[in-house]
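Pasting the structures here.
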Structure P
């Protein structure tokens, strides 16, 4: 069965802002491959956690450098930052020129702006909607606000955070990936999310490298019937990328969807 991980983080080089789990990019990719994963959507922690312009720029550049090494296995996510708007638009143009349509996973910049519903984020999300981007956001109270305010924006909420799931399930332009603690470890969380969203609005994701992929694979195969597994593991993601006019991804798999 084809398996694509919609939520991962990789790095080419060590960065003092984050302790990496594996010794190299190649080692990390081999772990995913050894678990039967055929491709990953990823971004760099350096960009995600950036507090400085230097880290923001270096992290997004690193993401593209990693993608260029493994274009048939990896799909890059752009990170945007409300403080660095001009630079964010520069990278958005760069991604769109290459046919790359994924943004995130983004997290709220707690040191400056507490939530995604802060007005400082609005120009970024408007630009994403205008450019037909898919925006993956770390789940929080601000995520349903964004999806409701920007009804033409495709939002992917990351992690099964119970406080917002029911509200999010009623928003048509919002899907969810079940990465993180509740997707891989907390009892009954996947079946509850499936009851709310249905398999057509869910994506397989792990938050690798931080989480071992095996528990997610085991639980997904247990908690989704066989006739839904093709969608959550790969079909939904491929159709989403194709709908947003992505460039060829994962070895031209979009051609089949």
Structure Q
């Protein structure tokens, strides 16, 4: 068995090459703002008052970009084990004693090369379409918080990826998650929800992680939590999600090895 650093490097290199040779990134980059525009216009039409304030428009545009990013990670990472099983790659990985958690984590890291630009592009397109110049209040903070949000999405995909492997029609659950997750954790500005639901949304760990990004981009809070507390809870949530994701994949790996040998 390879050392952990060498195996991580090998998977990162392999997935980077795969993405460069594939047309899915180009197609996805073109289609991502289309999805984002649909999301943004839907809520702008439903709540016309949103488009009268610059911070609300930018928050809505960023939420549309969040939908694109979460959907991409769920399909590209969460569904990867099912895809690898169908193609025989997963069986080869098990037989060669490759680490499935390392493979999935590498897949998630490489996918940031698409989700970052797709989120930024969607944010810029929707903001401009609604009549406001896209801007970022804290560029370095936005970059750091994007990676934290991306890691949270990757960790969730690692957790559900093991579940999808045991399902016949995983795509149905992925379709539901790609709308449910962002809708309940930041895609829709909390102000647009009934007041009774806002405290429940604020409890979501993904809502906290996205709120860090929203504050760095938009410059105004949507959840009544101080910056230090918000940063701490977000970091702890991401760390916990990654730990659970790695543990879940390790259990799945042991189960697959027992069956293979």
Structure R
């Protein structure tokens, strides 16, 4: 529902709806009510202003969301909460046998895997006990050629490139369809979680973990923004997508807060 709502209303569809309503009221000759043309003109102006605002400052909510949690700095103090499960939330696994194992993880997932490997390597250097648990769900037709064992083998090979022993890498059930399913699977380890996902997604995961009564540490992977040098406030299309992402994550967090 939140994905549908975010897609329908943020940011372009909402402005187009306002524009359509405004044009209808301005040019409609059949339905008459007081000040309809004036209201239509206001709707057109508001839609244009919103579109300009979104295209100029749509990056700002996303940047604020990204920096709600800083990248995880592994220190000796973390040994107090050990052992850990480094929970890598799924994004996309590419079922293509012509690709080498490290390349079967879609770009966003590769960033998450890299961050998990970095955290695991630093924990390992400090002799802090950990397990990496990866979520790699795929469509039913892909699972025929790439069963769970094959995907786990790919994950273990990827992490071995960073010196992570294969016995330290596991894969949760591949029937998860959303973050809520994944957090329930990670919770089965009964250990403190280190949540690895995209930086805009981590705040919602932390809310979800706390709602489940889990101890969790945020480990956002691959920041898009440098807050010391934010994007210039000029209209660009990419800002519209940034705003859509922020709206989707906000709605998801609101859902957990209000409807848990």
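Coordinate-derived values only; no laboratory data. No experiment lies behind these values; they were computed from the predicted model shown. Cβ atoms are built from the backbone, for glycine too; each structure is taken alone.
Taking 25, 22, 18 as the value of semi-axes √(5λ) of the Cα gyration tensor in Å derived from one of the structures shown (P, Q, R), identify that structure.
Answer for the origin of the read-out: P.
State the single structure among P, Q, R that was used to calculate helix-only ellipticity at 222 nm (-39500 (n - 2.57) for each DSSP H run of 4 or more, over all residues; to 500), giving -26000.
Details: P: -11500; Q: -26000; R: -16500.
Among P, Q, R, the structure yielding -26000 for helix-only ellipticity at 222 nm (-39500 (n - 2.57) for each DSSP H run of 4 or more, over all residues; to 500) is Q.
Comparing distance in nm of label points 7 Å out along Cα→Cβ at positions 63 and 247 across P, Q, R, which is largest? Working shown, then result.
On the way: P: 1.4; Q: 3.3; R: 2.1.
With respect to distance in nm of label points 7 Å out along Cα→Cβ at positions 63 and 247, the highest-scoring structure among P, Q, R is Q.
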